[in-house]
Structure 1
Amino acid sequence: MTENIIEVRDLVKHYPVTRGVVFKKTIGHVKAVDGVSFDLKAGETLGVVGESGCGKSTLARVLMNLEKPTAGQVLYKGQDISKLSGGALRRLRRQIQLVMQDPYTSLNPRMTVGDLIGEPFEIHPEAAPRGSRRGKVKELLDLVGLNPEHINRYPHQFSGGQRQRIGIARALALRPEVIVCDEPVSALDVSIQAQVMNLLEKLQAEFGLSYVFIAHDLSVVRHLSDRVAVMYLGKMVEVGTEDEIYERPTHPYTQALLSAVPVPDPTLRDNKAIIRLTGDVPSPVSPPSGCRFRTRCWKAQEVCAQEVPLLQIRRGSDHPSACHFAERREIVPTHEAA
């Protein structure tokens with residue numbers, strides 16, 4: 001069995017909400033990530049989906065050790081990354097890299113492509129001798145499908161899809177084992193999205209990479225992911241394989257997300273059941289008691305307000321779901337959720 005390369009245990013990240021200018025007083029906390037646990041196996045892709053504000057990008061920043069967790073652990077090969085500093089942290093940076101969301105703002109416009117992709121070698125000089133770095137940058141450009149002769153061009157001379165390929169090449173420079181992709185195709189046209197996704201899939205097969213792929217588009221996540229984790233208001237509410245999540249979803253929120261995915265075939269579209277959730281997403285400063293989705297859920301009962309549902313396999317299901325009534329496996333209703 002493949003070993004876990006990353007283990008996340010009861011991860012919490014809260015941001016203080018303060019009042020006052022001179023004498024700041026903490027009046028609450030934004031519960032961006034609140035008790036998240038999962039494993040990532042070597043060579044696996046874990047897709048993380050959810051609507052804006054559910055804590056996906058905060059999770060990415062904590063996985064990269066760009067933010068320190070409020071509580072819980074992120075273990076890389078059994079080592080708690082939040083405890084690392086100095087040389088140990090520098091070595092970790094070589095193994096976990098990030099592909100950012102916006103290719104238009106994540107690249108320095110004053111640096112050439114050669115300098116951008118070669119910058120990791122300046123930070124980690126042991127990764128490549130100085131005399132070989134230009135050749136390695138050209139190899140990386142060719143690897144992601146760009147012309148190596150364009151090494152002296154600037155980011156504004158490339159399209160959005162090409163810029164994201166530059167970002168991927170930069171992430172690959174140090175030959176990492178894990179790449180965290182924070183919505184890497186959300187700013188691209190649909191046709192370009194497919195090209196970038198195919199590139200990521202090819203690179204994974206070639207180098208044995210492990211991905212944490214964050215997105216809000218379920219169809220994009222399905223294309224690449226081995227397993228999918230659904231987040232809502234700082235918590236994971238359902239985790240399963242591609243078939244389990246897309247063919248047999250048990251959590252009401254997952255069912256609502258899937259019902260909103262466009263269907264290109266008009267004959268199938270007319271027969272598709274739609275769930276229209278009422279109300280807004282609650283504030284992460286003061287989330288609902290019990291189940292956080294209960295204020296928008298058509299299955300909600302009194303127990304949902306009193307007890308926090310655990311992410312576990314329930315009767316009648318084959319994968320973990322954080323819903324007291326997940327085992328009921330209801331057909332997705334055609335009426336609006338009340």
Structure 2
Amino acid sequence: MNDILLQVKDLKQYYPVTTKEQGKTFVRALDGVTFDVKRGETLGIVGESGCGKSTMGLTICKLIEPTDGQIVLDGEDITKYGRKQMREIRKKIQMVFQDPYASLNPRMSVYDIVAEPLVIHKLFQSKEDIDARVIELLRQVGLDAYHAKRYPHEFSGGQRQRIGIARALAVEPQVIIADEPVSALDVSIQSQVLNLMCDLREQYGLTYLFISHDLSVVEHISDTVGVMYLGSFVEMADKKSLYDNPVHPYTQALLSAVPKPDPRERKEKIILSGNIPSPVNVPKGCKFHPRCKYCTDICKEAVPERTQISDSHYVYCHRAKEFAK
């Protein structure tokens with residue numbers, strides 16, 4: 001248990017809404033998410049848009065309060081912590097946001113953006129020490145000292161994301177939640193930012209929760225991969241097991257859509273029928289059954305329990321043992 005840095009247990013995030021058909025009800029953005037992340041590990045979270053990936057990141061960071069469930073960071077249950085208690089926890093867990101154009105204050109210089117967490121948490125007493133730390137952080141993410149005087153609009157998307165990473169690193173966190181940090185960047189810039197994140201993980205012993213819809217990106221950076229569908233995990237495994245032996249039909253469909261550079265490696269794409277159900281009106285039984293070609297009567301009635309395929313591979317599917325190779 002000492003190796004586990006972050007534990008999430010049955011985490012739920014429901015938003016109240018009113019519809020003509022159902023009256024007052026809830027959008028089930030997160031519907032019972034459970035997982036552990038070990039120290040120094042990178043957990044990749046993948047799934048279609050709207051499956052709850054970003055909501056999970058914001059909830060774990062306590063930027064939005066969870067409806068139910070438990071968040072344990074480094075042995076400390078932070079689920080019910082208020083703003084004052086969370087201030088100290090913020091030094092342990094930080095977030096890098098998806099949009100580098102919206103996540104930086106355009107009225108603040110790069111120096112002020114990176115120095116702000118140092119000032120808030122009173123990590124340095126003198127201005128000279130803060131200046132030195134800001135320059136050090138900028139250089140660690142591949143920027144120069146003179147960039148500190150500039151403003152966000154003077155930088156490219158990749159450079160802005162580096163500034164966001166420097167800001168997250170300022171308080172020397174244990175966990176960084178990266179919410180699609182490269183999705184808004186060109187492919188060539190994506191690889192630079194990913195390599196930077198890998199280097200920083202080695203240098204600082206960071207633990208990442210890496211959220212993305214791009215399975216190729218997740219394969220590059222992750223140790224363990226979790227696949228989400230409609231607010232819940234359907235499969236989680238170490239990277240090699242998941243990419244070599246996907247068990248859940250949804251995971252198989254996602255991986256079949258990943259482009260292959262070598263035409264000889266191309267496989268037939270699995271086309272899913274129908275659309276993603278609304279998180280307001282979640283299907284009974286297995287959430288995936290309306291789109292699954294292997295659906296049986298039990299799939300329509302009973303929620304699938306966790307099926308262990310191996311020590312590091314589990315699936316939520318009634319027919320998991322049948323599909324496992």
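No value in this document is a laboratory result; all are computed from the given coordinates. All values derive from a computational prediction rather than experimental measurement. Cβ atoms are built from the backbone, for glycine too; each structure is taken alone.
Out of 1, 2, choose the structure whose coordinates give mean count of other Cβ atoms within 10 Å over residues 57-64 equal to 19.1 when calculated. Don't skip to the end; give the middle numbers.
Values: 1: 22.1; 2: 19.1.
Structure of origin is 2.
4.0 is what came out when distance in nm of label points 7 Å out along Cα→Cβ at positions 89 and 241 was calculated for one structure; which of 1, 2 is it?
Working: 1: 4.0; 2: 2.9.
The structure behind it is 1.
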